Structure P
Amino acid sequence: MSQTEKAVSHAADTVKEAVQEAADTAQQATRSTRRAAASALDKAEEGISAVERELNPFIDDLAARAQELATRGINFCADSSDRARRQLQQASEATTRYVIEQPGRSILLAAATGAAIATAFFMSSRSRK
């Protein structure tokens, strides 16, 4: 083998070794990056779990309060509806008693109310034109 061939062979071997070392270094860097990413992911998952553990009682408390408010609202509406129904019933009974006790006045009052409503209706329809 000539001196040139030996030099070329030696240079090729050196390049092969350098490429192999670079490939090994790249693989090590990839493994190291994967380990770091996995570690960061594990820490993030631990952080999320910790936040979740802290928030769960708060969320449960909010849900209980919302349920309590909804129940109170439903009960309030039911009570208000019942109260309004009773007041309407009482007003109806009082009106019926008045009509029975005062039939003449009831007719006059109804006629006056009807006339007032009709007058208001006609006045408002004239003002629109």
Structure Q
Amino acid sequence: MPSEILDRLRPLCRRLPEAYEEPAWIGLRWRIRTRTFAHVYMPDTQRYPFYARQPGAGEAPTVMTFRAPADDLLGLVSGGFPFFQAEWGHNVVCVLLGDHTDWTEIAELITDSYREMAPKFLAARVAERS
């Protein structure tokens, strides 16, 4: 996992109430209680050629999955690169991370994902984005 990507993601996730990081079956994930709100990993493109077909994926793509509110989902995935809908879950979005990444947008998406997954009283502690 590229350390520069983790160096960007960690502070964004750790600032959320009661959020914690843990190893996942592949990569790392950030959770609130037992619910994952962000997961970053480098998929094996030989085993999962779907990722290799994504524009700009290159040989070792770094992917983050997160939950998107229903009203944001179509807007994100219809624009194409770097977003696409995961092949599982009704509101799971994948984003390819790299030099092109808009980290301000990623911060907003992580916050929204947290708010989707957190208990209501914790979600309420996170200010609405403007």
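Read the figures in this text as sums done on the coordinates, not as results from a lab. As the structure is a computational prediction, the values presented were derived from the model and not from experiment. Cβ atoms are built from the backbone, for glycine too; each structure is taken alone.
Here are the numbers for the structure shown:
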item	result
helix-only ellipticity at 222 nm (-39500 (n - 2.57) for each DSSP H run of 4 or more, over all residues; to 500) from the coordinates reads -9500; which among P, Q	Q
Structure with the greatest value (metric distance in nm of label points 7 Å out along Cα→Cβ at positions 61 and 93, set P, Q)	P
Which entry (P, Q) yields the derived value 10.2 for mean count of other Cβ atoms within 10 Å over residues 5-12	P
Parent structure of the calculated result 0.95, given that FRET efficiency 1/(1 + (r/R0)^6) of positions 21 and 101 (r between Cβ atoms, R0 = 30 Å, to 0.05) is the read-out and P, Q the choices	Q
Answer label among P, Q for the case where P(r) over Cα pairs in 5 Å bins from 0, in percent, calculated from the coordinates, equals 2, 10, 22, 25, 21, 13, 4, 2, 0	Q
At a computed 2.2 (distance in nm of label points 7 Å out along Cα→Cβ at positions 45 and 77), which of P, Q	Q
